[in-house]
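Trainee: What follows is a set of structures to go through.
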Structure P
Amino acid sequence: MPRGAMGKAMNDPGVPIIAVVDDDESVRESLAGLAESVGYEAALFASAEEFLQSTRHRDSLACLILDVRLPGMSGVELYKQLPLSLRSIPTIFITAHADREMNSWATKPGVIAVLYKPFQPEVLLQAVRKAITITHLGRSKQCL
């Protein structure tokens, strides 16, 4: 059974699952701890390729947090290559490197926020809450 960063068993239906894709283990662990501290679960991935190859939680992800600069495929490239089934997942980009191109990503469909490291935990949680709300609304419409 997949486990989040804090060792909790995952797969509790109804608990939002946040996917975190970042090559820095300390960032992944920190974001997982933050998510789990407010009742969410975290699925952690060290690379874009690992995320794309994984089938864990494909149907239940509520939010995707992507580091922009990753070894191999970047977070932006990953976002562009998401399979159709994952394109509706609200996405938050995180980066330590501010540039104009990333600012323009904040207005792309499906992108909730572009956050620059270091960011305040509450700023990230606000973006995650918004993403989860969008995900729940989208799933509710599919059920009608």
Structure Q
Amino acid sequence: MQINPARQRVVQRARMRMLFRQAVARIDGAAQAEGLSPAQYHVLLALAARAGEEGLAETDLVRYLDASRAHVSVLVRSLETAGLVHSRRDSDDRRQVRLAVTDLGWDLLERLGVRQEEVLREFVSGVDAAEIQEIVAEISTRYLGLTRRA
């Protein structure tokens, strides 16, 4: 029986999404083992990715995360209490709070990065290599606009 190509693409996208969710769950588990909730880890990663040396305005972090100001504020305060994030008033606009990852936070992110690579290696070792290649090819062509090589 031949499978409808459109349905096959739906199945492939569904499988890709399920694999992605399983990988994220494993990575979140590594963060939880270090005492971070998945949401705290997400905030810490967002700050690491976006803050730079000047820090990131809390309002920009809220927009970047597409979350409520109250929720982000609670998460940031818990990260500050743990010594992972530092906040300071913006020198140009004293109403604005700027956030940055502390050295302790960077150390934790480095440990989690190593653990994340281990977790992902373990995870993909249980997935069929041909399926991974097909998923990567699909992402490359459909989402990144790259062409497949014959």
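Trainee: Say we calculate Kirkwood radius over Cα pairs in Å, for residues 37-108 alone for every structure; which of P, Q gives the highest result?
Mentor: Largest one: structure P.
Trainee: One of P, Q was used to compute Rg and Dmax of the Cα atoms in Å, for residues 21-60 alone, and the result was 11.9, 35. Which label is that?
Mentor: Q
Trainee: Between structures P, Q, where is mean projected area of the Cα convex hull in nm² highest?
Mentor: Q
Trainee: To test your reading of the models, identify which of P, Q gives -11500 for helix-only ellipticity at 222 nm (-39500 (n - 2.57) for each DSSP H run of 4 or more, over all residues; to 500) when calculated.
Mentor: Structure of origin is P.
Trainee: Once distance in nm of label points 7 Å out along Cα→Cβ at positions 69 and 85 is calculated for every structure in P, Q, which label goes with the largest value?
Mentor: Once distance in nm of label points 7 Å out along Cα→Cβ at positions 69 and 85 is tallied for P, Q, the winner is P.
Where a number appears in this text, it was derived from the coordinates with a stated rule and is not lab data. The shown structure was predicted, so the numbers you read here are calculated from the model rather than taken from an experiment. Cβ atoms are built from the backbone, for glycine too; each structure is taken alone.
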